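Derivation of every value follows stated rules applied to the coordinates shown; laboratory data play no part. The structure displayed is predicted, hence computed values, not measured ones. Cβ atoms are built from the backbone, for glycine too; each structure is taken alone.
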Structure 1
Amino acid sequence: MSKSRNFERMSPWRWRLSRSADKDMVADAEVFASEEILRQAQDDGSIEQVVNVACLPGLVGNSLAMPDIHYGYGFCIGGVAAFAADDGLVLPGGVGYDINCGVRLLASSIPVSEF
């Protein structure tokens with residue numbers, strides 16, 4: 001069982017852990033799930049994986065987890081993160097070993113501020 005984290009309930013299906021929860025976090029962690037799924041994710045260690053992603057350099061926005069969250073290989077299954085092209089990371093483990101299963105990468109010159 002992993003460390004219990006105190007998430008703030010933003011809506012019935014959205015939970016946020018502030019970046020102040022861990023000294024290494026550069027962004028918040030958000031989970032889109034029911035209370036039961038959030039509890040299971042805390043129990044199986046996948047929440048710690050979401051927090052770990054929130055500590056990575058070049059992260060753009062928050063570290064996210066969708067309702068299918070469960071423990072993965074460094075990056076939880078159901079995890080979503082975006083990284084800056086200039087100083088961010090490319091994480092093949094974030095895509096998973098089933099790469100090319102509907103996952104795509106797009107390089108664009110459109111500034112983040114226009115999204």
Structure 2
Amino acid sequence: MINPLSKELILPEERRILKTLNKKFKNPNVKYMTYEELNVERQDYYLNYLRHRKLVKTVDYPDSDLLDHRSIGIAPTIEGKHYFEWTSEKFKKILINSVALPIAVTIITNILIKIFSFLFK
């Protein structure tokens with residue numbers, strides 16, 4: 001099931017983080033990306049926002065018995081991997097409703113006006 005929180009628009013800095021992650025994860029051998037590679041802090045506001053929206057997840061050490069249990073990196077979730085597909089679909093829908101539909105209505109209206117003015121001369 002798609003998380004409804006992931007359908008909200010994100011800020012430019014969050015978009016940069018998510019794009020960087022998605023670009024790195026196109027390689028199937030990549031399991032996670034470290035915080036240093038991503039150039040963010042563990043408690044970064046934007047990263048926490050993405051985590052709250054369930055667009056990224058933390059990756060923990062394989063040995064979970066460590067006393068100092070800390071995450072070693074982050075990875076995009078399924079929603080995070082497909083977030084930009086959703087936004088492009090939303091953009092296409094807005095473009096059709098805001099631009100294409102009014103143009104089509106204008107063209108049809110002008111054609112009808114020309115036909116009626118020609119018929120009733």
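So relative contact order in percent (Cα under 8 Å, 6 or more apart), computed for just one structure, reads 19; which one of 1, 2 is that?
Comparing all candidates, it corresponds to 1.
Can you say which of 1, 2 returns 23, 17, 13 when semi-axes √(5λ) of the Cα gyration tensor in Å is computed?
Values: 1: 23, 17, 13; 2: 50, 12, 11.
That value comes from structure 1.
As an exercise: helix-only ellipticity at 222 nm (-39500 (n - 2.57) for each DSSP H run of 4 or more, over all residues; to 500), calculated from one structure in 1, 2, equals -5000. Which structure is it? Mind dumping the intermediate values first?
Details: 1: -5000; 2: -15000.
For helix-only ellipticity at 222 nm (-39500 (n - 2.57) for each DSSP H run of 4 or more, over all residues; to 500), the value -5000 is produced by structure 1.
To which of 1, 2 does the computed value 0.8 (distance in nm of label points 7 Å out along Cα→Cβ at positions 13 and 37) belong?
It traces back to 1.
A value of 12.3 was derived for Kirkwood radius over Cα pairs in Å, for residues 21-84 alone; which structure in 1, 2 was it taken from? Intermediate values should be presented prior to the final figure.
Values: 1: 11.4; 2: 12.3.
Computing Kirkwood radius over Cα pairs in Å, for residues 21-84 alone on every structure in 1, 2 gives 12.3 only for 2.
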